[in-house]
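What follows is calculated from the coordinates using simple rules that are stated; it is not laboratory data. Quantities reported herein were computed from a predicted structural model and do not represent experimental measurements. Cβ atoms are built from the backbone, for glycine too; each structure is taken alone.
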Structure P
Amino acid sequence: MIRLKHIILSILLAVAFGAAGQTYVIDSVCVGSERHYRIDGEENSTYSWILTDPVGTITNLPETADTITVIWNMAAGEYILSVLQTSIHGCDSLELGIIRVFDLPQAYAGENISLCNSNPYSLIDATASEYMSLQWTSNGDGTFDNSTALNPTYSFGPNDISLGSLTLTLTASGFGRDGSCLPAESSITITINNLITDIAITPASCNGVSDGSVAFTASGGTEPYTFTLDGNSNGNGMFAGIAAGIYTYTISDAAGCEITGEAIVTSPELITATVTQLNINCFGASNGEIEISGITGGSGNYEYRINGGMWQSELIFTGLGSGNYTVDARDVNALACVVTLENITITEPAILAATVNFTNETFTGANDGTITVSAPSGGSGNYEFSIDGTTWQASGNFTNLTPGSYEVFIRDANAVDCFISLTTVEILAGGSLTA
């Protein structure tokens, strides 16, 4: 039995049993490979080497020794390498072997990529051909979900993100044996812009007031940045004079990367309260009051004023005369937040008045003088009367009066401190009776 050998690595390749009519694959190579083949034959034999190409064309090779060198600069396909050995005794022996020739592997990793974030990225543009196996590698610290797939997904590592770029390499290994096929390599560079933004929101100080703000700070990506809030754009990221509401923002960089989201500007609840009044109970007095209760909204810390006067923390204003009052409240933690709670009118009753009539004593010692107070008006409508400022009665009739001087008073029975002197009456003594 005579064997063909591939001697680059001194490896016994295959056995061809010509007598049995069997032909075996003895080698697999890529186009352009240089290979050495040898047959172990009887000493001093002569050899005739023949190459049959895939379409059956036969080429007689010039070599006559037991070793032949073939440079496979020919089309891919299956070739039959034959050798006819003639011994010194005139015996012939034919050995056959199949060599499979493959095109060199091809690999294309795709175009360089610029990403706007560091989310896992699925490759989509890689192509390869004439390969037996594929292998992706990275010069970074990320990982592939399947490094032997043509278009795997790559998850970026911390160093990838901090450095901002990395290289991924696709290696395609060919079908040839024993290094006869140089692997094909192709690389892409991935740039991670990883645009990042911080948002600082200042609430509006007062309900209905447009003094809130939204401030953006961008980093990463490619400068310069453009900041847009509800259609208004600038390059510094500062938006002032903002009312409470929900705003859509977009931050973009020079590479076209964008971050979008919503900025929510808040404000305190509207300051509201109940305002009650105590009207003046006597004409000309200054005992009206305004009281504030049940206040809500704002920060919870309040001050109050009437008619633009001094602010106070007390809820009651006293000693007020009749007139119109504007009652304001403000948030102590946002002094510009002033709310008018109510417009109040403090009233006073009409001045007390009445008609006074009197009769003198009819005769000496009769003690029958009278004072009559009638048609009272003003005040609350409920009255009491006095002719000495001390003793009061509901009736306006005073009888059995002795001659003398009497000061007549009327007061409001519902506000006993509210009284006035109507007049002073002099009841004259009556004359003496004669027979």
Structure Q
Amino acid sequence: MLDRELAGQVLRTARARGGSFAELFVEERSSLTIRLDDGKIEELTSGLDRGAGVRVGHGTSFGYAFSNRLDPDALLEAASAAAAAVAEGAAGQVVDLRAQDPPVVHRAERPAEAVPAAQKVAWLREVDDVARAFSPHVRQVSASYGDSVQRVLIATSDGRWVEESRPRIRLGVQVVAGRDGVIQTGFHGPAGLAGVEFFDEHPPAATAEVAAKRAVTMLDAGPAPAGEMPVVLAPGMGGVLFHEACGHPLEADIVDKEASVYRGRIGEVLASSLVTGVDDATIPNAWGSFSFDDEGVPAQRTVLFLDGALQGLMYDRLRAEKDGVASTGNGRRQSYAHPPIPRMTNSHILNGPSKADDVLASTERGVYVTALGGGQTNPASGDFVFGVSEGYRIEGGKITSPVRGANLTGRAIEVMSAVDAVADDFDTWEGVCGKDGQGVPVGSGSPTLRIARITVGGTGG
């Protein structure tokens, strides 16, 4: 996308007024989106966006400028603008740029861009047919297909030269079911850092069935029980809770702002001994993975909790330099128009010693959660509330009737400390995480796990 001579010139211009470092992030992103609604293709759009961002660091602050042009004049202008935002001083050094070897390479075995759009439309029509055939109560089917290839080049004044291609693919299906005046929805949306071989493991028809089953099942849901009780989270859902309640408060910028419940508590036991949690960008073809983060730091596996003890934070280069530690490879950005900030990648609670059937059988009464909806978290206190979009009563150690209108309320440390069973049936959930106006792809994962005591909001007994 850019030759090293020009990249070096941009970095030297960026450091002309000093600063502790300079960074050039170049991006080219091609994408395709197809949307089907009620059997009709409502959208089929493709796009190509390219541009570059230049950042100049000065202590704990930085200047940032970007351009949607990649010609020398535009890049040098952006570099000058970023440099002007930092305090003046002597020109800084730029080390010769050296290519970095990736710790892991994520490849698309069958690139999505090589597959005709007609085939992708056919997958959506298959989704529509399968979902409608699932039940006569299915009223509406909406589905979206998306693929993209993000090509990035990162050059830094300390000599990093990184090039990476990130192919991503996703299929999302939402089904609306209705009966006797009751309306319910179900959603399923697997995603990966891969090509169309992703559908070998996640067939479109199977995605449609999961969404339809959720919507139709919830038509029979009764009021959720209320009060403090055990809650069993299905595979993947514990990871969603971990991401929101624990992950965000462990991002170094949140801690730096003194807005984290975990500030100053590394080494303390703040979760059950059954909880080992990691953030891992090295998992092959996972939705939140990459070879290098958006600052050119190699992808890493960072242990956040080990047997319940808090181990560390997720850092970008800026906050790592301030704390005198190494970056954990969590500097991420939505695009060239955004500066990097600490973000999660794939945040997981790892497998434990139990079997899922035994966890359920030993739960006399409670709620089994198979899908979480929207939630809110206060990282400073750890308080959170999550809606339950699909849940069931547990009675006598068995999953019985579906419930609706449930929510889970608690505090991160207390709830994570109340985990008393972790199974070995790990699964994942994929989404787009928003923070400071930036959205990035993230994965969450966990096995079946039980929280011995958590407040369930509901209207039933």
field: With volume of the Cα convex hull per residue in Å³ derived as 139, matching label from P, Q
entry: Q
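Where is relative contact order in percent (Cα under 8 Å, 6 or more apart) largest, in which of P, Q? Each step should come with its number before you reach the end.
Working: P: 8; Q: 16.
Comparing P, Q by relative contact order in percent (Cα under 8 Å, 6 or more apart), the maximum is at Q.
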- prompt: So log10 I(q)/I(0) by the Debye sum over Cα atoms at q = 0.16 Å⁻¹, for residues 183-382 alone, computed for just one structure, reads -1.01; which one of P, Q is that?
  reply: P
- prompt: Given a computed value of 4.9 for distance in nm of label points 7 Å out along Cα→Cβ at positions 311 and 407, which structure among P, Q does it belong to?
  reply: P
- prompt: When you work out distance in nm of label points 7 Å out along Cα→Cβ at positions 127 and 271 for each of the structures P, Q, which one comes out largest?
  reply: P
message: Given a value of -500 for helix-only ellipticity at 222 nm (-39500 (n - 2.57) for each DSSP H run of 4 or more, over all residues; to 500), calculated from one of P, Q, which structure does it belong to?
response: P
